[in-house]
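Here, each number is a calculation from the coordinates, and none is a lab measurement. Bear in mind that the values here come from a model prediction, so they are computed numbers and not experimental data. Cβ atoms are built from the backbone, for glycine too; each structure is taken alone.
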Structure 1
Amino acid sequence: MKIYIASSWKNQHAVEMLTMLLRQKGHEVLSFVENNYGEGHSAKKPMDFEQWVWTDAAQRSFEYDTDGATKSDLVIYISPSGKDAAAEIGAAWASGVPIYGLYAKGEDFGLMRRMFTNWFEHYTDLLEIINNPQTSER
């Protein structure tokens, strides 16, 4: 299954660990973390963020993220996140891509949480559903 993870840089390690666990089960995972390091938006940014947003590298990252959200088989949202991840969720929902949310304290999605196919409080439950699709969803 092709999976895109929508989240925030503050959840970088969770994105990296979930990416690893899903790949170990044979899934193709699109990682905004890996991609953005390749595009030069990392701890060693060549310029400030506002300048970077308008570069060709930022355009490639934008396309990677929006394609990931709209052309994958599944989008996983790791909470809490920010505006960019919320926009990716909206794009995924509008494209008909199922969305699983991994709930964490501080999550503030309001009415738009209805876009999510499922919310999970434990990553193990999330992985169980993804790795064993015949398991009934909650």
Structure 2
Amino acid sequence: MEKSLVIIKPDGVSKKVVGKIITYFENQDLNIEKLKMMKISRELACKHYNEHRDKDFFKQLLEYITSGNVAVMVISGYNAIKKIRDIMGPTDPKKAKAGTIRGDYGTDITVNVVHGSDSKESAAREIKLFFLNNS
């Protein structure tokens, strides 16, 4: 049993597809353990995206993720991290197949509807950031 953090980003919330996105995960026998709506602060965004702080797109990423409400979830299940990443599709929606979240709803490599942890280590760190610190 694995756990992952999933964030439905501001564009997913503004497109009113939160429920549809949750259905993608539930249809693959994954469990929504925790769910909350929130606006991510700049401080939390900096911690969450810390690994990208030296990259050219960091400022744009921070502006985007803090631009509106998000839905943050802890999702669990067998092989959850890989399943979630497969369901989301590639980061670049142009490379994502129809039937994946990013293929169906993504706009570009930054405005791509959803985030999911990429490893067990990332999942543990991200879940702690968003749920254990009451951020």
Structure 3
Amino acid sequence: MRFHIDEPVRWSDVDAAGVVYFGAFVRFFEIAEEELFRAAGVPYGVVFDRFDIWLPRVKYACEFRAPARLGETLHVCARVPRIGEKSIALQFTIDRQDGVRVADCEIVLVCVDRADWKGKRVPDGLRTALAPFME
């Protein structure tokens, strides 16, 4: 199952030319990530306490393909291409309403113990929750 949100481009997302600047894309990806986890039944407000973990990012790679502008609504898709022993990869695409691809992104989260920040196996409950969003 592919997860998606539709998010408007806001004034705070654009530069003087009215085009979304690269740093603003983080907001779009993070909203989609947070909502994906919520849809999986493990919202970030719960996941860390339930599994006693943190999920820091170790990779954040984006390709920007076309401009997005103030007032447009962007279609942000998220999926989980793989869950490793101690990591979770997330992939995102952003398209404009006219179907033009704006950006692609891959983020890798690592699972660490909250007490000592040492690598920890991704909990089975988290794997199960995210499974419907794997392709």
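With helix-only ellipticity at 222 nm (-39500 (n - 2.57) for each DSSP H run of 4 or more, over all residues; to 500) derived from the coordinates and found to be -9500, which of 1, 2, 3 does the value describe? Matching structure: 2.
Each of 1, 2, 3 could give distance in nm of label points 7 Å out along Cα→Cβ at positions 23 and 111, but the derived value 2.4 comes from 2. A value of 25, 16, 14 for semi-axes √(5λ) of the Cα gyration tensor in Å, calculated from one of 1, 2, 3, originates in structure 1. Comparing relative contact order in percent (Cα under 8 Å, 6 or more apart) across structures 1, 2, 3, the highest value is found for 2.
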